[in-house]
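Just below sit the structures, each encoded as structure tokens.
Just so it is clear, none of the values below were taken in a lab; they were calculated from the coordinates. The model shown is predicted, which means the values in this text are computed figures rather than measured ones. Cβ atoms are built from the backbone, for glycine too; each structure is taken alone.
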Structure 1
Amino acid sequence: MSERARTRFAAVLMLVLVPALVLLGSLVWANRRFYLVSILVTILSLLPMLLRFERRSPQARELVILSVMIALAVAGRAAFSFAPAFKPVAAVVILSGAAFGCEAGFLVGAGSAFLSNFFFGQGPWTPWQMLGFGLIGFLAGLFFAHRYQPKRLGLCIFGFFAVFLLYGPLLDVGSVLMVSGDVTKEAIVAALATGVAFNAIHGGATVLFLALAGEPLLRKLDRVKIKYGILSDAE
């Protein structure tokens, strides 16, 4: 499968099937099967990555680097557990997508949310967090993966708006579906309005982490990618 065809397949999975699955969990299963939904989202997240290895077997170092990025996001979330809105997770997910592509970005985002919630608590919010962080990683891959050394300003702008306009509102709307079977326009508007300050702080934290560590970490990831041919379509 060509890179373009694989990207289209990944887009259908991440932008259509995964959101439909998360909605199914909230609207049809009434949030009672969030573990099942989370596992299915994880499986769908893995499929595009497996297609990258259709002509060869994945090497241990390729799996290790993605595991390291997920672990870094989980550790960052735990380290700032005292500040709910101030987390580096989105920044790590964005850098993963920028360095390794949209498929890896979604996998790191979804995996980070799922695994970190074993510490913070699993619940019906887990699939929504997996979807939100996964979409941020996917879009980061689309915007930055084929550019050499994305600029700090571009990363920061993307990071703020990805959190403030995508992740935050998605979780706000999801919270309405989690707590109420009667979803109204007024309830959604109220949830979005209530989340503005929280989402702005979360977006600002993402900007701060990207400004401080974005370019240095991307340079290191690019060096590792080039030296070892990690997640390279050329192999």
Structure 2
Amino acid sequence: MNKALLWISDLIFPNRCPFCSGFIPWNALVCPECEQKLENGSFCPVCGKQRCECLAGGFFYDGCAVARPYEGTVRKGILELKYRCGFNAAKYLISDVRDILDKNGYLKEASVITSVPMTPSRRRQTGYNQAEYIAKELSALTGIRCDFGLIDKKNTASLQHELSVGERKAEAFKAYSARKKHADITGKTVILCDDIITTGYTLSACAKVLKAMGAIKVYCAVLAGTPIGGDN
């Protein structure tokens, strides 16, 4: 959307900070106060965890870029993105993700960007898939094309946050499958986007599907990382 349209849109739907919901200028993404409060943290560039779990193994992805810890101000922004169309959170944090991907050499190898899919019923309920939106923002920053026709998700009995860690792993690995008709990704490196990483099971399950489809490597791009007990 060009600047003139953004300005006009702001007259009808005033721009808001995704972290505090306060009004901000039409061309801003966050308010100065929240920008100063955003939490920082370091994550392993391979497993994507604050406490590295690479030695434990079991991950099907080859690297994971995580922007911020899922707590405090960042958590508020992710929840706005997830449930209330707070897209500015993704627009703001995706630059951090892009920089981490670039720093670790993941962007040089990638030729496709995709996202963790929703079930059709969940998509109808929310009206959008926040992981898909993140992928589109990353595509706009990098020029790497998106393909959302690679992975399907089956309807499952429970939401991830309602399950124990063991149940979450089993549920994740049976929930995702390759679409019957999909582009050939044989020998390609794929970037897989999502909003949050907790156990890594959702990302790992999707990465396993992509590799079974022929992808040579899968790198994950995630806005926030959280301890066990969150969503993914």
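Here Rg and Dmax of the Cα atoms in Å, for residues 110-189 alone was calculated and came to 14.1, 39; which of the structures 1, 2 was it taken from?
Here the read-out was taken from 2.
For which of 1, 2 does distance in nm of label points 7 Å out along Cα→Cβ at positions 22 and 86, calculated from the coordinates, equal 2.6?
Structure of origin is 1.
Given -24500 as the derived value for helix-only ellipticity at 222 nm (-39500 (n - 2.57) for each DSSP H run of 4 or more, over all residues; to 500), which of the supplied structures 1, 2 does it correspond to?
Structure of origin is 1.
Comparing structures 1, 2 by mean count of other Cβ atoms within 10 Å over residues 102-109, which one has the largest value?
Going through 1, 2 one by one, mean count of other Cβ atoms within 10 Å over residues 102-109 peaks for structure 1.
Match the computed value 14.9, 39 of Rg and Dmax of the Cα atoms in Å, for residues 62-173 alone to one of the structures 1, 2, and report its label.
It traces back to 2.
Give the label, chosen from 1, 2, of the structure having the highest value of Cα Rg over 2.2 N^0.38 Å, for residues 46-93 alone.
Structure 1 gives the largest value of Cα Rg over 2.2 N^0.38 Å, for residues 46-93 alone among 1, 2.
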